[in-house]
1. Matching task: 28 is the computed value of relative contact order in percent (Cα under 8 Å, 6 or more apart). Pick the structure from 1, 2.
2. Looking at structures 1, 2, which one was percent of Cα pairs over 23 Å apart calculated from, given that it came out as 54?
3. Quick check for you: by Rg/Rh (Cα atoms, Kirkwood Rh), for residues 9-64 alone, which of 1, 2 is greatest?
4. Given structures 1, 2, which gives the highest value for distance in nm of label points 7 Å out along Cα→Cβ at positions 25 and 41?
5. Computing helix-only ellipticity at 222 nm (-39500 (n - 2.57) for each DSSP H run of 4 or more, over all residues; to 500) gives -29500 for which of 1, 2?
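Quick note: the coordinates plus some simple rules give every number you see, no bench work behind them. Keep in mind that this is a model prediction, so the values were computed, not measured. Cβ atoms are built from the backbone, for glycine too; each structure is taken alone.
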Structure 1
Amino acid sequence: MRFVIRVLIPTEAGNKMVKDPNFIQNIEGFMKNIKAEAAYFTEINGDRTAVFIADMSSTDMIPAIAEPFFQMGAKVEFHPAMVLEDLKKGLAAIPR
């Protein structure tokens, strides 16, 4: 199932993160590990924010994805998401 994973990183934790010389390598490793389809980096409500799109085979992957971010004080959200083909399939299953 495809998920939008939103990570809101507080300023202090984010400041430490970006000063780490391995920061980009760590992000790339994380993306490779979860097989992210896409990643976006932005600001939401004044916090650094990362948004990842990943297809998770089961929800037992959530702790492994979220825990590293929780350890640094980030908030992590998981939102199920569909591509157009998923939406078409879902709407076709609704009795008319």
Structure 2
Amino acid sequence: MENFSSENKYMRAKERVTAIKRFYSGLISYVLFISFLAALNYWVDQWSYPWFLWAAMGWGIGLCFQAAKAFRLNPFFGRNWEERKIKEFMKEDENQKQWK
């Protein structure tokens, strides 16, 4: 049982590290590509219409969601909310079985 628990913890940690790595890769791509679009926008029309901001905003929103998932930022449910709820439901289930 102990071995299974440590393997499970290792897999969850590895998944989290992979998610964080994906976020940073996406962030680097975002900075490079949006910088390229900004330079192109300036070269074409000297920012008379800054159209690159539309791409920056859309991609930035997606990047924010990716960061929230990678770093487990959830302003609505707080830290460890899911784990607390699982334990709570498991305890309720045990209590119901005891009374039957």
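1. The structure behind it is 2.
2. 2
3. Greatest value across 1, 2: structure 2.
4. Ranking 1, 2 on distance in nm of label points 7 Å out along Cα→Cβ at positions 25 and 41, first place is 2.
5. Answer for the origin of the read-out: 2.
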